[in-house]
Each structure stands twice: as structure tokens, then as C-alpha cells.
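Novice: Pasting the structures in now, so scroll down.
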Structure P
Amino acid sequence: MPLSTQPETGDDQYVLVTSLDNVRNLSNILKAIHFKDHATCFATTNGIKVTVENAKCLQANAFIQAGIFQEFIIQEESVMFRINLAVLLDCLTIFGTNSLAGTSTALRMCYHGYGYPLTLFLEEGGVVTVCKINTEEPEETLDFDFCSTNVVNKIILQSEGLREAFGELDMTSEVLQITMSPDKPYFRYKISLLKPSTKALALSCKVSIRTDNRGFLSLQYMIRNEDGQICFVEYYCCPDEDITESEL
């Protein structure tokens, strides 16, 4: 029986229940931020935000709006937990990344609340697999305080152009300088911090590049899933602190 038609008895015991007809619409977005094994999930009535961080210098957020799901039920104002993202992706692709033509893997995801595992019901071709992933105490995520009123440079472009530019870069270099204005200051970013964002760039159709008055960089990628719906992935990156003021 397809997950979407299974009885919903007992759903009231969960604080979060979501369903997707095509799990790739979720797994592709999560792959775009998978540069560390652990992620913090934050759910509200608007949808789910999944955050991955590295050394207080880089943060990636995947925004999966509630409308992407065929079913989205949340019993509390917000639900938050930490999870092993690598394990979650392994479970989401348990039937393989390339389904047979005309078929897709359906997902029903349930969370009972603090201290309980995240339970996944995955169905493809009449076969249902159940996965339970332990959740952890959520850690406080970084607040980059990236306010639109402090943005000094902003460019929106088709992703194809940026993909071509990144393709010509020497990714073995240490830093990358981004010049968006004829006037100083100019900022440099560690290429090792920018590399993970190329996963999102490869999936996206448009990208917004912004810098604020502190030199913090925001890369916001608009990603259209297989059903034509839009999700967003955003990366925040700190400037390289090793450069001197004269170089700015």
C-alpha cells in the first residue's frame, strides 16, 4: 500500500509528520549542504531548515518549505533536533539513487519528540523499509547576523555563469578575492570554505551573491526540484582574517 494512502492512525502521537511522493526532492537538497556529518533540523509551520556548520566560519542552510511536502503536520510551535546527516542521506537513498523509469521512492517521516529517533518509512514498488535514526541534543547554531540593511554589494545571476567562473578557478589556491565594487574594501575568502557550496551551485538555476559591511559573504542558491517547486540553499562565509588592512 503506498505510503500516501496508508491510514494515519496514531499520527497525533508525533510532533512532526511529513510525506513526500518523491524522496529525491529532499535528498538532493540535503546533499547540497552535506560537507559535515551532523546537521541541526529546525521545523515550524513554514517548513524545515537544516543547518550544517564548520569551525564557526561557514554555515549552510537548506530551506524546505512546507508546500514541498504532500503532507506536513507539526503539533508544536517549533521542533528542533540534531541528526547525523550522512546516515539520513544513506537511508533516503536506500533504494538507490536511480529508480526505475516511471517509479520513485515515497517517504513518510515521523518524529515523536525530544529523545526519540527520527523514523522514516520508505516505499518503492510495493516494498516498504523502515529506518530509525537516533537524534541528539540540538546545539545552538551560529548567528551570522547577516542583515539586508548592511548589505553593500548584491548580484543576482544565472547559475550557469557562476559555474563557468568556478570551473576556471584553481581550486588548489588558498584564497579567492571577490571584487563587486570599484571601491575598496575588497575581501578574500578561503577557497576551502567556498568549495562545499559548489554542490548547491551544480543544482541551482539562479544565485544571489551578497556581501555586507563586515565582509561576510552570502551565497543564496535557488534550486528547482523535479516537480518544478523551488527550494533555497544559503551559504554564509567569513572573510579571511589573515589579510592585512593595507590589502583591503
Structure Q
Amino acid sequence: MVRLTEEQKQFYKDNGYILLKNLISEEELSRVIDKYDKLFKRKNQDTMENSWVGDNKNNRKTDNPRTVKGVHNLQHHHAVFGKLLYNDNILDALEDVMETENIMLHHTKAHFKPPEKGAAYPMHQDYPYFPYEKDSMVAVFIHLDAANPENGGLFVYPGSHKLGPLEDIGAKESNFHYVDQKRFPLEKATPVIADRGDIVIFSYLLVHGSSVNNSDRPRRMFLAQFHAADDKPIGDQRQQPGYGWMLRGANFEKDAAISKQYE
């Protein structure tokens, strides 16, 4: 059991993110990395599900050699990823951060930044992709490699989650979502220095992004996003496969809806 201290809980409330260590055993981490590498090798033989190709203007350009490769819904590709979602240490930490035991899966994805050509990703909030009424959505960012600014690590603006939803500049300029890069330049953001196996939990309102991978090391990550079971999406949203899995606690509103069918 891994419960957060009062100081850690307050750090998350103040900053909108927290870096945690030793939540995943070396044995489980090694299994995940092995299946992750084999999955991306299979995907590279065909077409990747998605990729971000960046440049200094944050636009997608096919002639740019830098890229970030992505796969969604990894629990549909191998059971090891689904088992990881039920890791009790991660769920304990989520329960403390989210202040609820009723934790529902939204989606999973993985991003791979190749050595020497991994693209930066502009500073953004996850909110525009899937806004929720109570803003309970959080991400669990699992580092499968040690990460720092040299190999395309995560950058954050601590406390930016308190600003609420920001203007979505990306929606005006491209098919992606990002905030005003002059207001939130990568150069002034705080780098998250992480070891292999470290986890960052952050609010979907936190302004975050990542740097270019200029190193000779890859930057592999697995990310899952969760929300409180009683939180509701705003507007029409296309739900990912696996959406709605209850990973801890209960979905009381779903129980009530089912009960009404039999009244």
C-alpha cells in the first residue's frame, strides 16, 4: 500500500502534479517494457495509429524529420497493460489525489520519441480534448525510460491548473490543441526529471508539454487517464474503447440507471 503524505497531497493541490517513485515493481515494469517494444515493432511494420510531427511553429508537417509515434488503447493489444491499470499502488495514489475511491478509466495511450529525432510537443492542456463538468480528470504518466530535457522529457507549469480552461490557440491554427506559446514558452517551464519507472500524476488542466529528443536514448512512456465515476463529459465526445472500466470503487449512477430498467 502506498498512500500519499499530507505534504504530498498539498503539493499536488498547489502545483497540479506530483512525481512518485517505486509504485511499480521491477518485475512488472520489465514485462510492460518488453510488450511495449514488441507492440511498437509490430506497428512500425504497418502504419502507426498516430504521430505528431513538430516544428518551431507547432504545425504538423510531413517533411519534418522529427516525430512522436503513438498507439492508443494498449490494453486491447496485450493483457499486461490492462493488469497495470489495476496496480494497487497506483490506485492508492490516485485515490489520494482525486479524493474519491470511485475511479473510472477514460483511455490509455503510449508515445515513443525516437533517439535524435523525437519531436517536441507544444505546451497544452488536455482539457479541450475531453472536458468534464467537475474537472476530475487526471493523467498517470509512467516513464519507461529515464527522462530529462535532453531526451524529450516532460515540462510543466506548476500551479497552472488553477487558471482553469485556457484559450485553445491550437484549435484555431491546426488539428491539435495547445495554449499560447508566447505566454507559456517551453523555455520557462519546469522540467520533470524522472528515473525509469517513475510516475507523474497530473491534472488535465495543468499546462504541460515536452522537449525535443536530441539524445541517443529513446523516451518511452505509457499514459492512462482517469476520472471520478460521478463526473460527466461536457458535450458530445467519442469515447475510446475501454472507456468506463471501473478500476476501483463503484459507479453508483450506473447502478441506479440499471435498477430503473427493472422497476
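Just so you know, all these numbers are worked out from the coordinates, no wet-lab data involved. All values derive from a computational prediction rather than experimental measurement. Cβ atoms are built from the backbone, for glycine too; each structure is taken alone.
Novice: From P, Q, which structure was distance in nm of label points 7 Å out along Cα→Cβ at positions 92 and 236 = 4.4 calculated on?
Specialist: Working through the options, I get structure Q.
Novice: Which structure, out of P, Q, was distance in nm of label points 7 Å out along Cα→Cβ at positions 36 and 188 derived from, given a value of 3.2?
Specialist: Label of the source structure: Q.
Novice: I've got another one for you. Which structure, out of P, Q, was helix-only ellipticity at 222 nm (-39500 (n - 2.57) for each DSSP H run of 4 or more, over all residues; to 500) derived from, given a value of -7000? Mind dumping the intermediate values first?
Specialist: Working: P: -3500; Q: -7000.
Only structure Q yields this read-out.
Novice: Also, I was wondering about something else. For volume of the Cα convex hull per residue in Å³, for residues 84-123 alone, which structure out of P, Q has the highest calculated value? Mind showing how you got there, number by number?
Specialist: Values: P: 60; Q: 128.
Greatest value across P, Q: structure Q.
Novice: Which of P, Q yields 34, 30, 24 for Cα extents along the principal axes in Å, for residues 156-227 alone, as computed?
Specialist: Matching structure: Q.
Novice: One of P, Q was used to compute FRET efficiency 1/(1 + (r/R0)^6) of positions 140 and 164 (r between Cβ atoms, R0 = 35 Å, to 0.05), and the answer was 0.95. Which one was it?
Specialist: Q
Novice: Now for a different question. Quick check: 0.95 is what I get for Rg/Rh (Cα atoms, Kirkwood Rh), calculated from one of P, Q. Which structure matches? Working shown, then result.
Specialist: Values: P: 1.01; Q: 0.95.
That value comes from structure Q.
Novice: A value of 29 was derived for relative contact order in percent (Cα under 8 Å, 6 or more apart); which structure in P, Q was it taken from?
Specialist: Going label by label, the one that fits is Q.
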